[in-house]
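Each in structure tokens, the structures are laid out below.
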Structure I
Amino acid sequence: MAVSDRPEGHASVGRSSSELAGKLIAEISSGSIQSGSFLLGERELSAKHSVARMTARRALKVLEAEGFVRAERGQGYRVLSRVNDPTKGCPIAFVLESQDPRDEWRGMNFLLLKGLQQGARRRGWPVLGVGTAGEEAESILEQCVSARVWGVIADTYCPELIRLAARNGLPVVMVDSWEPSLAVDVVFQNGFQGGAQAIDYLVGRGHRRIAWYGQITLGPHSAARFGGAYTAMLQHGLDLPSECRVDVMKPGAQADLRRLLARPDRPSAVAALWQPNAREAHEIIRDMGLAGEVELVGWTPAEDYEEAMPRMFAGGPMPAVITWSLAEMVEVAIERLENRRLNPNRPPVTINIQTKLRLPVAASVSGT
């Protein structure tokens with residue numbers, strides 16, 4: 001028996017569910033219905049478009065199946081961001097917690113933004129750089145929505161912002177930061193691998209007493225890098241005793257490193273796997289006249305190596321450095337964002353960008 005799409009009380013034939021779905025998609029794509037908002041319910045759609053409630057229900061199911069909306073219990077169907085067609089110039093947002101919105105983008109922040117702009121440009125998308133230092137999560141989200149942002153790449157530790165974006169139908173990929181409590185895709189430096197590579201190199205150079213100068217318990221970055229270094233020490237049958245662990249997040253860290261290096265049983269090498277910490281450790285080693293006695297391993301993006309390393313170690317030998325590709329990180333993040341837009345219900349994934357040991361010229365020559 002055929003089911004009629006004719007609403008009760010109407011003599012004319014109503015639109016089919018596919019026709020109604022097409023009309024709703026057109027309204028969404030044009031911006032008449034904004035992403036993050038809720039569609040009218042079955043009853044309201046039935047009355048507005050002169051169709052049966054069953055037709056309205058089927059149309060909503062079509063939109064859900066095609067990824068235009070998401071059913072939320074007790075609220076209705078929320079419009080997802082994939083409806084903002086990036087080919088029409090809708091931007092993605094790069095949300096960066098360490099960037100003051102009033103300041104110029106510099107250093108690592110600029111490199112990340114530039115890399116994202118280059119990767120997004122190849123796909124025809126503009127990038128909206130949003131510095132969030134001192135800003136409320138609601139205000140940041142309002143900027144994104146008003147700019148018709150269709151997705152967010154976030155380097156932030158603000159869980160509320162990530163949750164707000166997701167609730168408003170915006171796909172989110174975290175890059176170079178990670179909040180384990182959030183169910184979002186993450187593109188992260190492989191800090192564990194990098195920490196292990198630093199220790200493997202130093203042990204291979206004959207060092208047995210090695211110091212850690214960096215973060216230890218601040219977050220995923222420090223947990224991964226310190227964990228990799230500590231595990232590698234154990235695998236080599238060595239220890240990383242508490243007196244050799246200098247936590248840079250504690251007051252007086254530089255003085256602690258100086259005292260450690262002044263001991264008769266001082267470490268013969270230091271792993272400083274953050275760029276600022278490597279610079280500090282280098283200056284302390286140099287000032288104490290230990291440049292020929294204490295070896296250092298640093299950390300930097302590959303794209304910043306040629307500029308940052310000569311500047312940091314001017315007048316002295318370059319150390320070995322753990323590097324990772326910023327370009328690879330942002331490219332993978334953009335790919336994940338696009339995939340998340342098209343497949344909003346897929347389980348979240350965490351992707352590690354591999355690290356590499358870059359040897360100083362002197363070390364690479366002596367090792368041949």
Structure II
Amino acid sequence: MTATSAFAALFGRAPAAGAEAPGRANLIGEHTDYNGGFVLPTPIPLLARVELAPRTDNHVLAVSADLGAPGEVVEYELGKESPGRGWIDHVQGLTRALRAAGHEVCGFEMRIASCIPPGAGLSSSAAVGVALLRALREAFGLVLAPLDLARLVQGAESEFTGARVGIMDPLACSVARAGTALFLDTRELTFEHIPLPAAAELAVVHSGVSHRHAGGGYNVRRAECERAAGLLGVRELRDVVEDDMPRVAALPEPLQRRVRHVVSENVRVLAAVEALRRGDLPELGRLFLASHASQRDDFEVSIPETDLLVELAAEEAGVHGARLTGGGFGGSVVILADEGTAARAAASVAAAYAERSGRRPQVLLPEDRRAAA
């Protein structure tokens with residue numbers, strides 16, 4: 001059944017608008033976006049899709065094919081959005097943000113379907129948010145540029161769901177192009193699409209441990225970075241450079257290690273951009289591994305399961321490096337491999353990981369290239 005026919009079966013009419021957005025794998029630049037730094041994500045061929053049709057009242061009726069109780073219609077009224085209702089909060093947060101920004105929308109019926117596993121570190125919620133805003137833009141004639149979409153999604157996540165995310169995920173889902181990496185300066189909001197080397201292939205393996213950004217370690221890390229910036233007298237940790245490390249060493253633990261990660265990660269992103277331009281896969285792989293070690297030791301967002309995946313990937317022939325991708329505390333690793341070797345390497349890593357960890361990993365790329373149904 002197609003998305004359009006599934007919508008019609010639920011609501012008795014065809015959708016008036018439909019849109020999709022991809023997930024992303026962040027190649028390098030983790031926890032730098034909310035510190036004003038540099039990031040380097042790339043879109044993945046796993047999509048979130050939204051179909052919707054306007055109503056004549058202020059009621060929203062929403063169905064998710066993948067979240068909560070699949071097929072269950074969840075309802076709320078515009079202007080009466082209230083958090084704490086699960087997946088529908090991502091929709092509620094966006095309609096409240098739209099209306100607060102002066103965009104007129106009435107009620108609507110909608111269906112969401114996504115191939116991006118939630119909690120995998122691949123921007124599942126940002127992809128849904130961008131797809132929803134694109135569909136609402138089409139249905140209601142809204143004037144929303146790609147950057148507007150990203151800012152609305154970021155604001156809704158931060159202010160409504162409680163996940164104090166940076167701009168990287170929604171902007172990557174909004175403007176990234178297949179076959180390229182998005183070199184993004186998150187302070188200036190300038191970006192460049194850098195082609196991925198033809199000799200390179202990416203794999204993504206989900207550890208089977210899902211994360212949540214609302215509350216927990218992610219928000220703690222952001223608060224630690226803000227405290228460190230205040231103690232150092234800078235606007236954001238983007239303003240701290242390698243020459244400042246003697247001052248950083250005077251910070252209390254764990255703040256000095258948090259700053260060390262952000263400073264060194266910004267340097268690694270810039271080096272990774274140059275390695276991409278040269279097609280230097282060994283150097284890019286070295287940067288992947290160094291980034292993962294920094295996330296593990298200095299930022300402490302990796303877990304034993306993702307550490308094991310990276311360790312196993314590094315042992316595979318044709319693999320240049322691997323690292324935790326996304327906010328951490330679970331999720332996935334991204335593997336950089338020679339063209340034509342990623343599928344074999346990912347399958348081998350997943351099999352060894354399942355045996356040693358007792359968990360059920362999922363190879364999301366390159367095997368799973370389905371679009372949302």
Structure III
Amino acid sequence: MKEVAFENLQDSELVVDTVYKGGKISGKASEVLSKLLPGCSNSGGFRKVLRKDGTGLPAYVVLYTSMEELAWPDYLDEETGIFRYYGDNRSPGKALLDTPRKGNQLLEFVFSCLNSKDDSIKNIPPFLIFKKTGCGWDVKFLGMAAPGNPKISPDHDLVAFWRSLDQERFQNYEAYFTVLETTEEISREWLNALIYDHDNSLQYAPKAWRRFISKGRNGIIPLIAKKLPKIPTAYDQLQTDNEGKVCLDKIRAYYADFPQGFELCAKSILEKTDDKFQDFDLTRPWRDGGRDALGYYVISPGGKANHSLRIDCALEAKCYSERNSVGVREMSRLISRIRYRQFGVMITTSYVHNQAYREVVEDGHPIVKRRILSGADDKIILATTA
């Protein structure tokens with residue numbers, strides 16, 4: 001991973017996935033973005049840099065996130081280039097647009113320009129996305145983004161929704177951007193031109209940004225990075241906190257004398273992970289054919305006139321100790337009995353053996369989806385392999 005030292009920030013260009021190092025003294029003097037980016041402030045999630053042409057319009061915008069706020073889970077999907085970002089009205093007491101940094105006002109303005117039929121798109125600023133690394137003031141550049149995405153309809157790329165905190169309700173925005181594909185460095189020359197000579201700034205812009213300004217939503221080409229398959233180790237699947245270990249130990253102890261009873265527990269766990277898992281029935285122990293329960297994954301298109309799509313799903317559950325893995329035999333038993341247009345779910349209090357997991361990931365069976373919950377998923381988080 002490329003790194004840029006703190007003392008070199010003022011001469012550095014922006015390169016995707018580069019880490020820009022913070023200083024070593026305490027306080028804002030070691031902050032990165034105000035040194036790296038011309039005109040940028042040294043605090044806040046929304047950092048708007050204005051043009052110097054008297055219009056009051058933004059030259060460019062920095063989105064700075066930790067991606068670790070549970071209530072506001074900003075997220076970049078590297079396989080689609082779609083970046084989800086939450087607005088800055090994150091506590092009760094203010095109206096949707098009444099925030100100190102006017103972040104939600106900016107979001108509303110930008111998406112209005114995107115969806116306008118006139119030439120307002122030229123007023124949209126590029127968004128530069130940075131993520132905290134968790135190491136001091138260091139930040140990682142995730143890319144240059146444009147608002148919207150060709151696969152997201154205009155009425156879904158910016159959505160106001162309600163939340164409640166301490167019995168008080170308030171609204172915030174959920175916005176969707178796309179990180180643009182570019183192999184070029186983002187130059188300081190362009191950033192300075194956006195501020196001081198905006199009318200002529202496109203000549204310095206990356207090709208991806210020029211294409212977006214020219215064609216709008218249809219000109220968005222995302223930066224897509226397909227994930228290489230990774231086989232999790234036993235440690236990856238078993239590691240958990242003390243509370244999780246207590247929970248797993250209690251489950252194992254409860255079903256110690258009748259491990260088949262765990263099937264009902266697994267059915268309940270699965271239905272709680274996603275309410276689209278519905279109508280699961282336990283099969284008879286002596287006739288289950290390798291499937292402990294059968295049910296459906298229900299996808300609703302919305303509206304009274306549209307029928308839901310019901311995809312058959314087969315579940316198998318194994319209540320094992322952490323020393324006893326789900327092996328090739330158990331996994332093959334489930335895979336061999338999954339019918340056409342079905343997918344399978346394996347839920348275990350232990351872990352899936354490396355060889356069995358590898359076969360699940362790398363085999364060529366016509367399985368729509370395979371899901372595995374293991375010991376490390378005691379907080380009911382689905383680990384999906386496709």
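Any read-out appearing in this document is the output of simple, stated calculations on the displayed coordinates, not a laboratory observation. Everything numeric in this text was worked out from a predicted model, so none of it was measured. Cβ atoms are built from the backbone, for glycine too; each structure is taken alone.
When distance in nm of label points 7 Å out along Cα→Cβ at positions 108 and 132 is calculated for each of I, II, III, the greatest value falls to III. One of I, II, III was used to compute Kirkwood radius over Cα pairs in Å, for residues 244-307 alone, and the result was 12.3. Which label is that? The read-out comes from structure I.
Suppose distance in nm of label points 7 Å out along Cα→Cβ at positions 76 and 228 works out to 4.9; of I, II, III, which structure was it derived from? The correct label is I. Here volume of the Cα convex hull per residue in Å³ is compared for structures I, II, III. The highest value is that of III.
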